[in-house]
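**Student:** Below are structures written as structure tokens.
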Structure 1
Amino acid sequence: MPSEDILLQVNKPARYIGEEWNVPRKNFDAAGIRFGLCFPDLYEVGMSNLGIRILYGLLNNIPGCCCERIFACDTDLEKILRESSGEILSLESKKRLKDFDFIGFSLGSELGYTNILNILELGNIPLFARERSPDHPLVVGGGPCMMNPEPVADFFDLFVIGEAEEALPEIVEAYRKVKEDYRRERLARQDLLLGLSAIEGVYVPQFYEATYKPDGTIDSFLTKLDGVPQKINKRVVKDLDTAYYPLAWLVPYIQVIHDRFTLELVRGCPNKCRFCQARSQYYPLRYKRIDRILEQADKIYKSSGYEECSLSGLSVSDYPHIEELIVALTDQFKEKQVALSLPSIKARALVGNLSRVIAGVKKTGLTFAPEAGTGRLREVLAKDFDEEDFFKTLEEAYASGYQHVKLYFMIGLPQETEEDLKGIIELSERVSQLKKKAGGAAAKVNISVNTMVPKPHTPFQWHAMAQAYTIKEKQEYLRKNAKNKRLTFSFHNRFMALLEAILSRGDRRLSEVIYLAHKKGARFDAWGDHFAFEIWEAAFREAGLDAQLYLKARRPDEILPWDFLDTGISREALAADFNKIVEI
């Protein structure tokens, strides 16, 4: 850990000490393979990420492999490290990054890209893949941002596209066989990467080359070597029941964002919302058996003692045995007073019945995602949301004792009008007033309003991103016209949304922009107190790139930066769905 003197100078020193409850004890020096698992944000965020927990336990379960965690350090510790020429260290054994064979980043948000470079720089690892030698670890990327890895292509040796539970052990085993030859420089780095590229789901960006037309769009995207796949197939875990899942749940010493244990029910989604990238990311739909979930719940609770459990999945209320599962979990944890937390749920009478069961143990808030204020616009989104069922469910929930409701909406949508914005206010007010029927005052309703980002691998990928001034106008309309003081609106920073759109829809020329933004001081771009859009504007100017290239509508015949990825849902299927929007 950092020295005691350093820990006394930083905010929340427990972020950096490790030694949590249930941390595995592995001998770093004796391990044949050493894997540094990085999350490019603060400890509190990373330890709330289910994917990090899965991969950490999975890698440490591989014989001869030692996995240790590295999180972004806050700006106070960064300042100390830079002034003292210190290095960022792993939590478990306090090892330097260059002591690892792999440095793997879980990329859950495009706004964390500059944190990746900061971690590498603080670890004395060359930022660009082309500058690394056998003395440096292989830098691996994975996670949701791999739906388009091109903007960070220059920084990574390889990417894992899709789910990593089966791919990572294959990568570790392939590397183990040639490690000695590689370290002794009897095997060239290119040949090592060429061998790893034969593993399904592995993408090595240096083996591909893009050319561009005068208007900035892609002219071609081709392989540079024989034997390299032109299309990269997304990896998919076929059976969730047999897949690894962490049961010895790590318990941090400080409160993290989601301070509870999580049960995964499902991957994929039966719905086809046109804005949702996660459907393509986790396609196809797979369910975990109810007995397996209950078994995991029992073991995780006994290992951790957490008093809250959350259910995880893109559409938890579509789990086919959801009522049976909730009743069983409620009965299992009744005497232990463990609260059940649901993510955004469908507005159905069934869920209303379940809310009474959950409320009998410990009341938690309910979250719903209408996404749009009118039925017409929800039809444009292909959002499955029935208002009649929603208000029936809500009335039952209020009668059961629920006091708080959170609603999620989006603005900047195709075909959006003032009537749709007005509908957000009217629907929210009705949610608040309905509480009076159960007795007492109107309910407090928290309304989160995000700007829609037209993401890769969705039918909206050809749609333009809303401009900053139109986003501002829509936000101001909602602020001005929401008179009910029981309604609390929160708005996502419109410039963060623009940057997310640029980085999610971009090509590999953006690597230079990200590098320049990092050098100019960009850090923690997902945090409002750190985000500075003017840094990014300056980086684009210096790189000679026009950000509008990545925000505008795309032509139907245009080569998109992510077209080389096969998610299981074809471009043709997405295009057919996109064309339906015009007909609505």
Structure 2
Amino acid sequence: MAEPAAHDAPDSGLRLLENIDAVPSIHGRSAFALEVRRLFLARRYAAVAIELPPSLREPVIEAVRRLPTVSCVVYREAPPVYSDEPHYAYVPVDPCDSIIEAARLAIAERVPLFFIDAEEIGYEPPVVLPDEFAIRRLGLKRYYQAVRPVLAAAAEGSARALRERQMAAHLRVLKQRFASVLFVCGMAHLEGIERNLQGPPSAPLRQQPGWLEPPQVYDVRPRTLVFALGELPYQAALYERCRASLEQREYQRIDGLKELLIEARKRYGEEFPEDVPSASPQAFQLILKYIRNLCLVQSRLTPNLYEIIVACKGVLGGPFARVTAETARDYPYLDPAGGYPSVAFGKDGLILPDGPVKSRSRMPGRPLSWREVKLDRPPERFRQRWRTGWNPFAGSCSWPPEDVRIEGFAARVRHRARQVMTRDLARSEKFQTSIRDGLDIRETLRHWHKREIYVKVAPPALGGVGAVVFVFDEDESRYPNRMTWHAEHQNESTIACYATDMVEDFVGPGIARARYGGSVFLYPPLLIPDIWEDPRFDIARNAVERITLVGMYYSKEKAVAYVGHRRPSLRLRELARKLGRRLIFLPLKAFSPSGVAKLRVFHILNGHAVRSYAARFIQ
């Protein structure tokens, strides 16, 4: 995703009157907060006016002074609307909101700040507008001109029309008092304010406060910040970090997405250190491409949380998607000792200390839609229930789709080991009548002074590759689970392995997840005793030696493939010589790290009956 060139900053605002510039915006979006900041710092206005009523001045300023701690100003409306039940309104003090940014700059620079909105709110249907990321290429003026035709005018006599008349009247007063004024409002109001400014002048109305009880500043509970902020909490924190930077660098939303993925990879590595190789730069490139395609389907330029999580899950699986979701909800600028009561944001409105209430925002942003994504981590109470419900007398079995994948991988390893054996038998000879298996360039150049041509001769390897030994991790202390599994049919291998404790990770009823530390695959399948109890292999000093000895002992062929981070030990090679076997070493780094990380994870089912519903829980 290439970053478009930024437009000329001083031309960002829209001129309402000869000394009043306006920034129409979508609430809660950092692109408009950047426009306000860029314009304010470029022109140094004598006054700032914002779309909030005068009765909220003191609590809003108090909440703005607490930034970057996110607060919410809540008050009970007067009178209740449509019913006798109490209705509440709130102002989220979002650091990425353009109105809050304007108030913040005015307070910091000691510029007069005016709250010029009417007390009424009015119910208006949400308007879906084009992605604000286009502002970086088009500029705010051209963006507003493009969306202006879809912004419906206020109905005569409506609360919105009253608000626009009141703001226009206040702006006329400010025009006379100050040499330059910056006005920030919602995008839907600007056209109505312009019409009122062109009409006959009128004085601002004197209004009573629009609340029954004085507004109160609340802390927002961290877990519900994702509903209170217009941007993702992690990206809001990045905006705040850029804002406070001495370098004065501007926040870029796409760079914020990349930083989110990098931070998620770091946390993923702390939780799943064995799977870090799967979160490679190539995987991130696929995630970004996936996100781009999802945005194109939705006719958007930037993704929301749902699209990010779906892309992460599709490329790196449920665990990484879950860590990414948790990272996206993280906001470090909290003030637990601030002494303010806390409020939560629920699906249907605010949840005050006394319980949930009907509520609406004075600064509604884009409409939200609820979408569900199934991730891998069930609640702990379910996992505990599944752990205690495991039936040790029902037996255990594998998950067939994983068997197919791991058997296919073992077959590829056998094929590659045969290629290594063939290379070991290859030789060069002088060209006679056939080029055999191709030109040997090195030998030909070596004898070029004699005008002789040499060709390669690669005779087929005698015999095949029997057992396959995988050593993913030699530290067996991290893998207490020892298992020997017999094949269910002729297309499966007999498997012996050491793995993580399945009791620690339940993903469903009768479904446990584990990770291979090392394993041996015997094909064709054999009926063998449990290798971990067989005294014939007690000469092995550790689990790696035991599974390698089993592979060499039961292999139908003389060659045994050994896949690991380093070559088999001298002792193993000596034991192979005594058993008449040959260990073919294949470095683990020769295979895809992400593919190996996925193959290491397997599931254990509590009996064959669990297979009927396991697909609902296995990601």
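Each reported figure results from applying straightforward, stated rules to the coordinates on display, with no laboratory input. Since this is a predicted model, take the numbers as computed values, not measurements. Cβ atoms are built from the backbone, for glycine too; each structure is taken alone.
**Student:** Computing mean projected area of the Cα convex hull in nm², for residues 443-514 alone gives 10.3 for which of 1, 2?
**Tutor:** Corresponding structure: 2.
**Student:** Further question: Among the shown structures 1, 2, from which was the value 0.85 of FRET efficiency 1/(1 + (r/R0)^6) of positions 211 and 275 (r between Cβ atoms, R0 = 41 Å, to 0.05) calculated?
**Tutor:** 1
**Student:** Ok, one more. Given a value of 12 for percent of Cα pairs over 47 Å apart, calculated from one of 1, 2, which structure does it belong to?
**Tutor:** 1
**Student:** Thinking of 1, 2, which structure, once volume of the Cα convex hull per residue in Å³, for residues 243-402 alone is computed, gives back 233?
**Tutor:** Derived from the structure labelled 2.
**Student:** When mean count of other Cβ atoms within 10 Å over residues 227-234 is compared over structures 1, 2, which one is greatest?
**Tutor:** Biggest value here belongs to 2.
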